[in-house]
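Following this line, the structures themselves.
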Structure 1
Amino acid sequence: MNTPETRPNMDHWQERVDLAASFRWVERLNMHEGVANHFSLAVNEEGTQFLMNANQMHFARITASNLLFLDANDPDTMAKPGAPDPTAWGLHGSIHRLCPQARCVMHVHSIFATVLASLADSTLPPIDQNTATFFNRYVIDDGYGGLAFEDEGARCAAMLTDPKQKVMIMGNHGVLVIGSDPADTLNRLYYFERAAETYIRALQTGQKLRVLSDEIAEKTAQELEDYPSQAEALLREVKLILDGEGSSYAS
């Protein structure tokens with residue numbers, strides 16, 4: 001791992017390292033989509049300047065130094081050399097332009113979240129602790145309009161106005177998770193996929209579900225929101241594992 005003395009002379013280095021580690025871990029969990037899907041992280045106060053993965057680069061090869069630095073308000077972005085994937089620009093650029101609270105944005109087509117997004121009813125009922133985490137904390141997009149170019153990205157961004165709702169179940173598409181930083185967002189993405197898997201596997205039994213009351217589900221969700229330092233601990237441990245393996249993510 002690069003030390004402060006040897007790291008490249010680049011702005012936002014720690015943010016780059018944390019985001020790169022998140023890419024590597026999501027690839028490790030097989031929640032990636034080949035050379036598609038994107039994560040982004042705002043690095044200015046307004047939220048309009050952001051880091052994002054380069055066009056058509058596999059998550060397993062992403063490093064701190066090869067992340068793109070983009071400006072959501074730059075109309076010439078797609079005409080420049082090394083431009084991002086146009087759907088990434090459409091979706092992430094729109095969100096960072098229109099939703100300043102979305103500091104970090106992670107979009108994947110992970111298997112169980114996408115299965116959930118493919119159901120006619122994409123509601124995630126609170127049947128255990130993980131599913132209860134997201135009680136009243138997600139929005140379902142049932143207006144899929146094709147690839148996420150700028151119009152589609154702006155439509156999705158308009159659905160993220162409630163600060164309590166930090167997960168978008170993108171009907172017929174996948175899942176989009178927002179957070180305050182890579183640790184917060186990675187933790188939420190990981191547990192949403194776990195929650196979706198629990199629900200889908202429960203449905204496969206064909207048995208009646210044991211659904212928590214709204215009162216207990218909300219209590220559980222609030223307790224987990226207030227649980228100390230879990231997100232930070234997850235990303236810290238991810239980086240320690242990657243460092244121990246000699247990963248290049250922090251280069």
Structure 2
Amino acid sequence: MELGLQEKVAIITGSSKGIGLETALMLVKEGAKVTICARNLDKLKEAAARIYEETKTEVHIVQADVTKEEDCKRVVESTVETYGKLDIIVNNAGTSSANPFEKVESDLWQQDLDLKLFGAIHCSRYAIPHMRKAGGGAIVNVTAVLGKTPSASSLPTSVSRAAGMALTKAMSKDLGPDKIRVNTVCIGLIRSDQIEKKWQAQAPELTWEQYASNDDHKRRIPLGRVGNTDEAAKVITFLVSDAASYVTGTSVNIDGGLGGAL
């Protein structure tokens with residue numbers, strides 16, 4: 001299948017590791033020009049080195065904190081200055097923050113919304129004029145299945161992710177006439193630093209494959225295991241590609257069947 005990503009220009013936030021890094025790597029392999037951004041410059045350099053090692057292609061690095069609107073603007077401007085245009089943005093920056101309602105103080109609510117919701121809002125806002133100039137584009141907001149079916153003690157993450165889904169649908173309606181597609185991927189249990197730390201604390205004697213498909217995961221997840229970052233990156237890559245040219249305003253669960261909603 002031809003994805004049509006050759007020479008497309010993409011920004012991926014939160015791309016020094018995990019799903020963001022894997023998505024950057026896949027887009028580069030498909031011929032896209034990519035900006036990776038995150039708060040930790042050393043981690044960004046490590047990510048860029050890995051991408052170059054595997055593809056012999058350099059990516060553009062921008063150290064940025066997407067909770068700050070001025071940093072979102074700077075990432076977009078730096079990308080357009082470097083590559084001359086902008087076609088794709090993947091709003092991936094985020095972290096897990098799950099607590100009972102009464103334990104979530106006001107500052108944590110604000111931090112979570114600034115990172116996961118307003119980070120996507122500000123990055124998209126500055127990217128859209130350049131996408132219009134390019135004749136269209138694609139935006140993917142990375143959210144979570146918890147946003148559809150929140151569990152107990154899942155705050156504030158489940159709320160900010162639900163807001164990200166509403167943002168996606170509303171944006172898709174507004175931007176469709178400009179040929180800018182907006183979708184979201186809803187992540188379930190995917191291999192991450194947090195899950196790896198849990199694995200090392202609970203069962204260091206097991207291999208990752210053994211831990212990822214233990215009895216608890218088999219019980220909770222219909223596919224019987226924790227997902228890998230490349231499995232999420234493949235879906236994101238499809239959604240930003242020409243192969244998904246008639247897909248907008250939708251959510252795709254990447255959760256092995258874990259979620260309780262379509």
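All of the numbers you see were taken from the coordinates with simple rules; none came from a lab. Since this is a predicted model, take the numbers as computed values, not measurements. Cβ atoms are built from the backbone, for glycine too; each structure is taken alone.
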Using distance in nm of label points 7 Å out along Cα→Cβ at positions 180 and 212 for the comparison, can you identify which of 1, 2 gives the largest number? 2
Among the shown structures 1, 2, from which was the value -14000 of helix-only ellipticity at 222 nm (-39500 (n - 2.57) for each DSSP H run of 4 or more, over all residues; to 500) calculated? 2
Looking just at mean count of other Cβ atoms within 10 Å over residues 76-83, which of the labels 1, 2 belongs to the structure with the highest value? 2
With relative contact order in percent (Cα under 8 Å, 6 or more apart) coming out at 24, pick the structure among 1, 2 it was computed from. 1
